[in-house]
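In the part that follows, the structures are each spelled out as structure tokens.
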Structure I
Amino acid sequence: MRDHAFSKLIGTVRAMVVEGRCPWSLQQSLVSMVEHILGECQEFHEAVLQGKTAQEVGSEAGDVLTLVLILCFLLEREGVLASEDVANEAIEKLRRRAPYIFAEDYKPVSIEEADRLWELAKHREKNEST
């Protein structure tokens with residue numbers, strides 16, 4: 001299965017955070033996780049700019065991915081939002097902003113059209129929330 005590693009990572013991070021198997025994750029708050037994510041994003045950015053090896057860039061990308069998953073499960077642990085709801089919202093946002101991806105009769109769109117659809121959907125979302 002192609003996504004086996006992703007599923008395994010999600011299960012591991014769930015155990016760390018929701019099941020409390022990692023003392024470090026038990027001490028984290030939403031604010032601290034954002035700070036950790038920003039730091040890891042900076043490290044990833046530097047690795048890309050410095051032309052590091054694929055393995056080094058992948059390691060930094062993995063750090064960012066892991067911390068974002070920790071944040072999702074921390075939202076669940078704190079009773080703010082189920083991690084499944086976070087994933088569902090991400091999918092629904094993509095459906096609204098990039099509907100061509102989900103079309104059964106998929107036809108490629110230009111970058112200009114993709115940008116136009118994305119911005120139009122963002123504008124609608126902003127107007128609906130006010």
Structure II
Amino acid sequence: MRIIRGKELAFIPASHELPDEPGSLKKVLWRREDLLAGRVQMINWAKMPVGKEFRAHYHEDMEEVFIVVSGRAEIKIGKERAVLERGDAVVIPMQVVHWMRNVGKREVEYIALGISAAGKGKTVVR
């Protein structure tokens with residue numbers, strides 16, 4: 001599992017900006033070659049109340065990207081576990097069982113992006 005820790009990344013000028021006087025800065029989480037080539041199936045702003053979790057499941061042909069906006073969550077992807085906090089991001093490969101729960105004292109908000117290889121990203125609950 002590769003966790004991107006947003007607080008460890010530096011802001012750099014956006015590609016359309018002047019390097020010495022940028023009006024917009026960015027942190028590069030992934031590049032095209034880091035993600036599945038396919039079709040975007042969904043982009044969701046999701047939330048998870050304190051103490052809640054989502055059921056273990058996988059997607060037949062969809063890779064997911066989670067970007068934590070606020071809160072603290074434990075995630076299990078396959079056999080690996082990690083704690084995600086604001087600014088962290090992770091890619092969940094297709095056909096890998098994953099589960100996440102809120103382990104903090106406030107609601108978790110995260111962006112979920114799904115990229116399908118060829119189909120519709122069918123979800124299978126375990």
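Of the structures labelled I, II, one was used to calculate P(r) over Cα pairs in 10 Å bins from 0, in percent, for residues 21-76 alone, giving 25, 46, 24, 6. Name it.
Details: I: 25, 46, 24, 6; II: 14, 41, 33, 10, 2.
For P(r) over Cα pairs in 10 Å bins from 0, in percent, for residues 21-76 alone, the value 25, 46, 24, 6 is produced by structure I.
Comparing mean count of other Cβ atoms within 10 Å over residues 13-20 across structures I, II, the highest value is found for I.
Starting from the value 0: which structure in I, II was helix-only ellipticity at 222 nm (-39500 (n - 2.57) for each DSSP H run of 4 or more, over all residues; to 500) calculated from?
Numbers: I: -24500; II: 0.
Comparing all candidates, it corresponds to II.
Among the shown structures I, II, from which was the value 20 of relative contact order in percent (Cα under 8 Å, 6 or more apart) calculated? Clearly, the read-out refers to I.
Where is Cα Rg over 2.2 N^0.38 Å largest, in which of I, II?
Comparing I, II by Cα Rg over 2.2 N^0.38 Å, the maximum is at I.
No value in this document is a laboratory result; all are computed from the given coordinates. These figures come from a predicted structure and were not determined experimentally. Cβ atoms are built from the backbone, for glycine too; each structure is taken alone.
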